[in-house]
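Here, each number is a calculation from the coordinates, and none is a lab measurement. On a predicted model such as this, the values are computed, not experimentally measured, just so you know. Cβ atoms are built from the backbone, for glycine too; each structure is taken alone.
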Structure P
Amino acid sequence: MTISHYRKVAAELGLAESQVKSVAGLFSNGATVPFIARYRKEATGSLDEVAIKEIEIRLEKLAHLEKRRQAIYESLTELKLLTPEFKRKLDVTTSLAELEDLYLPYRPKRRTRATIARERGLQPLAEILFRQQELNPEIKAQHFIDPKKDIHTLSDALAGARDIIAEKVNEDINARTSLRRLFTNAGEIKALVIKGKEQEGIKFRDYFDWREKSAKVAGHRLLAMLRGEREKILRISIRPPLATALEILRKIFIKGDNASTREVETVLDDAYKRLLAPTLENELRQDLREKAEIEAIEVFAINLRELLLAPPLGPKRILALDPGFRSGAKFAVLSETGELLKNGVIYPTTSTKARIEAAAVVTELCARYRSEAVAIGNGTAGRETETFIRELDLPEMTTIAMVSEAGASVYSASEIAREEFPNHDITVRGAVSIGRRLQDPLSELIKIDAKAIGVGQYQHDVDQKLLRQRLDYVAISCVNNVGVEVNNASVQLLAYVAGLNQTIARNIVKYRTENGPFRTRKELLKVPRLGAKAFEQAAGFLRVRESVNPLDSSAVHPEHYALVAKIAQDCGVSIKELITNEPARQKIVIENYISETVGRPTLEDIVAELNRPGRDPRSEFVEFHFQDGVNKITDLNTGMRLPGLITNITKFGAFVDIGVHQDGLIHISQLANRFVRNPEDIVKLGQAVNITVLEVDLNRQRIALSLKTD
């Protein structure tokens, strides 16, 4: 990367060039985004993860541009066409599209109509016509008739010349740039239903006859239309007004008013419709699709972050239930650390006798294992099972919580689940997953492919590689933000820690199994393949709760242990006392410890960590209860006020679980008494809300809700 690249990225993001250069340098030395954001604030000017990640993305795009530029240099050099002047044009180009436009006339082509015309010797005729001089085209064309070259008539000669001119128009960079701007600013999306597909494509009926400016199309609408086209229900075009496009070409290429000019005018119409418009439409489609995909992926990422950072109940003893009607409710008793202690099946919904027997089993289990909470899956028979549990005479302090089952079946059948519970079937694994989700959503959900959790918008219509990368980054960010207890974390959780991967994570667990719990952070260096660089990146995010060094259970990085020891010594206490003794911490004067390598931001982080070592940034768990007596969609009435939980947020509104096995939708227009541009400004995933039922459509199983107060 060059200084100009850093300057460009800095200008785009509104940052100092030095910040971009510093971040790029840290990346080149193997640093990760979480590590840079947390432990290199002086170097970056305290940039957060979002800014650092954006720098990484922009630098990758520039690297891709440079790679393509070099490939074009090599191609043109091989063809002996890279003149100093043309190289200067390529050097200053900052757009991939413009770079390709410049290269287009020299790019190796398949055999086109223009190529064939040139082979037949019609290039001179094309040049004569293109100059638009006062002459008779037919007289000039007469000289090019040659049956041996398959030019039998004047029409053959003129048609070939026009093909050559059409290709020249298509490759003209001014024409392409002007038309590309027109497509971007004045393009119109037109969607029409394919005749005879009306019934088959009823779900796309909103777009059976649809028009709107492409510059203003909402991402979710575009993805819906493209899906309709892919399923052969809709026919879509994205083009500007034809007359405007042709007028642009006329201004560039028409130089007179004679017979030759009229030949060129004919060419312009052909060049636009046959060559330019299809290419530029595809470009615009790709651009619009990429923007829509990025928007959809970002919606998914925001929702996933909220889900992963949902409040944990914490290390409590749990009775977990995976409900069912005829198959019964599978139960799993879990210890504070999520260890399976007991499992079985009860039948609280099949008969009165079975209900009485189930009540006895649950009461006995809760007493014997001193269960502090009951976790109930929110799937089939979930509400009925919840009602059953709430009617039991359980200790008053017992937490009763409905837990989302989204993705639980995916986990139950996964290799991860089989490794964890090789001697239990998927029903037991499902109940365990439900219980662990209540204890710590992050630790359990991290084991499941995020796409199976169901908090996305058109997730199957977007670039799957880009989606995977974005969701992985969210998971990495969340895991490192919370921190990981190294002595009980799963391989999957450890693999998301900065600097680690699946191999090192497995080695950590293997070392832990063979040697017992880690006693210090430093002991991690004994793990195979966990070298100094991986330790530097990971150590601050790994916790060793029972370490002899109290800093090992905090977010203070080992590279600053000596500094903390100096601070403790200056305060006249031990490190342990510094953490537990607030008056001692109040003696700390940050200015006394600022140096060339450690600035105020790092020192403020250290002091904050000493005040609350190993703090969990997630919110406190709050128990939620659905409306009693409302268990199915037929229990709903228009105007009813109900409590609900936000389960998914899209650009067009938010979905809410109201306990009837069918989420309702709060359309964006019903989210507030004012105009709402972005639903995320009003609600968050997992948020408890009180809503009003607007409409219940039993035929389509749709529920319309409102969050308005009037």
Structure Q
Amino acid sequence: MTEVRETGDNGGSRVKRILIFAGTTEGRKLSECLAESGIYHTLCVATEYGELVLKKSPFAEVHRGRMDREDIREFIENGSFTAVVDATHPYAAAVTANIKAAVKDMDIPYLRLKRDTFSCDEYEKAVYFDTNEDCAKALKKISGNILLTVGSKELDKYCKYEDIKERLFVRVLPGMESLRLCVEQGIAGKRIIAMQGPFSVQMNEAVIRQYEIACIVTKQSGMRGGYPEKLEAAKNAGIPAYVVGKAREDEGCCFNEVCDKLEKICGQGINLNGRLSIILAGAGMGDKNSLTKEVKDEIEDADILLGAERLIEPYKPRIEKRPFYLADQIIPYLKEVWEEKLCMENCRAVILFSGDSGFYSGCRDLYKALTQTVQKGELRADIKILPGISSVAYLAAAIGENYDDAAILSMHGKKLPDLAKRIAKRRKTYILMSGVKDVNRLGEILLKSGMNEVEITLGYQLSYPGQQIKKLTPKECIERKGEGLYVCFIKNECINENTIHKRLTPGLPDYEFIRDNASMHKVPMTKEEVRALDICKLRLYDGAVVYDIGSGTGSIAVETAALSDDIQVYAIERKKEAVSLILQNKEKFGLENINVIEADAPEGTDKLPTATHVFIGGSGGKLKRILQTLYDKGNDMRVVINAVSLETISEIKEILSLHCIKNIEITQINISRAKEAGAHHLFRAENPVLICAFDLEH
């Protein structure tokens, strides 16, 4: 609690206050900020209604009633105020003149708090007038009902003309003074709309429809006066808007500047208690009709609207819209807006994402980044996510095909490896696409894989006027032209039952791998049983990035990549004959998620994505260098090493003392296989293998 005191002649002291002449939202907001900061102040309001809308606080006193110049001067002299803030409406020029004249010769700071203004695009049916009198005369020339929103004090200018008065519907504040003025001017009760704003575009449109309004009359006030919403509603309804006055250049200081000056006067910081409400919303396919009602309402109430250009194009928020949809665009922008423009009050920022916010959407990454920014204290915001209707759900409904039993994939900005294999495994597949090039690529992949008979249903520009839903063959997909938004459904009735049952464990027989007899001794292969244990020790998961260093024939790479289409494997091998075998095995098993790197480790890993898992089957005597290079990539990794020779075992012993190696597991495995020997089966031992597994941690 802050009390600014001065010493009187009798040695006592009395509390000094800030005096605010409040006639705008900004004035009321300043009072709330001062109250929250424990700073005493007095608010002067003209009407009873002006008092009713103020928040009650022990730090705020309210004086109600109109005052002229001398009244104001006397009030200031008797009140022991330390500063005067003029937060009256920019059109209340007479009040501002009286306040300035009253403090002219007084030793007290005068601060003019100017109202935020709004500049909007011209509306071809907007007609501008310098005065209410000029506007009233012009209304005589038009027919139909009129919605008057210039305030009750200006009613007499319009009601002097009977032919206008009988067509007026007046929207005024729900205070006794406003209602009294309406009655005095002979406005019938059924033509009085007594409501407190703010009014959304949707609300204004509803009033226009309800009362069959042919023309709306408004002042060109600031953003908080609801001017942009009224103009937008008139535009949507196709009716003229008669606008009184051009936007006035309001002298004075913005909200933050006034607060800065008051902080120096009071010797205390002022809590600017505004907050951002950030709504991440799914916009459906993009057409207004595909929005959920909840998302539509949020867009109507938005101060700021962000998203891809096609999504935000139909809408007009209160402040502005920007074609931003990436975190590195949105977060700096919101910080700037918050710090420089809007920290004086609450603000709603709506960010639109195509389709559903939780379905192959950038919403997740942005939500995570925004949450971290708020947790660091760099932004004060509440964050909410709203779902939308995805194009998959829309297409599924249109063609009568469920998607709960289908694979749902996205080619949108992705390479999507093994697409043919993924489609071959399922009877139903939905695919989101970036554009027509993805449609062409899909056709090529299906033809190349021999899936000529699959049934493809293409959805184009769904929900828009040019919407198309049609069946195509793979060849017709290749020939498709016309850029736009695409999603497709693939039905595969010729599915091979053997492809449905995916293996869940490693364990391919050794004979399944291609091996050149001439090079078998030059290109070793990790044996079947050892391979299974190696992969278990790797502890893989979906999305893993695996280095298979010294890949040999590629048996580890093949078994690993076959576990999941979402695992990326990099088979690193320096021998040309071994590289050839890896490529052949990759093609045989149809594994597009194997990347073959002909290079010597560790140099071959320089430009690769950072690994999460590493298998080392051959190190060429450079095990320590390889591990150091992996460690320098800055990511924790799971590492498994096979050792057959004493030299490699000696290397392992040397590296186990490194500080970055944790959770060491060492296993020696001895495998014997039974071989026929006449009428008997005799066991023949394989070379023992030492398996060393550990976590490489930072």
(Q) If helix-only ellipticity at 222 nm (-39500 (n - 2.57) for each DSSP H run of 4 or more, over all residues; to 500) is calculated from each of P, Q, which structure is the one that comes out at -9000? (A) Q
**Q.** Which of P, Q yields -1.02 [log10 I(q)/I(0) by the Debye sum over Cα atoms at q = 0.10 Å⁻¹, calculated]
**A.** Q
Q | Source structure (of P, Q) for distance in nm of label points 7 Å out along Cα→Cβ at positions 317 and 365, computed value 2.1 | A | Q
Q) Upon calculation of log10 I(q)/I(0) by the Debye sum over Cα atoms at q = 0.08, 0.14 Å⁻¹, for residues 429-588 alone from the atomic coordinates, which of the structures P, Q produces -0.37, -0.85? A) Q
Q. From P, Q, which structure was distance in nm of label points 7 Å out along Cα→Cβ at positions 101 and 237 = 4.0 calculated on?
A. Q
(Q) Looking just at distance in nm of label points 7 Å out along Cα→Cβ at positions 269 and 445, which of the labels P, Q belongs to the structure with the highest value? (A) P
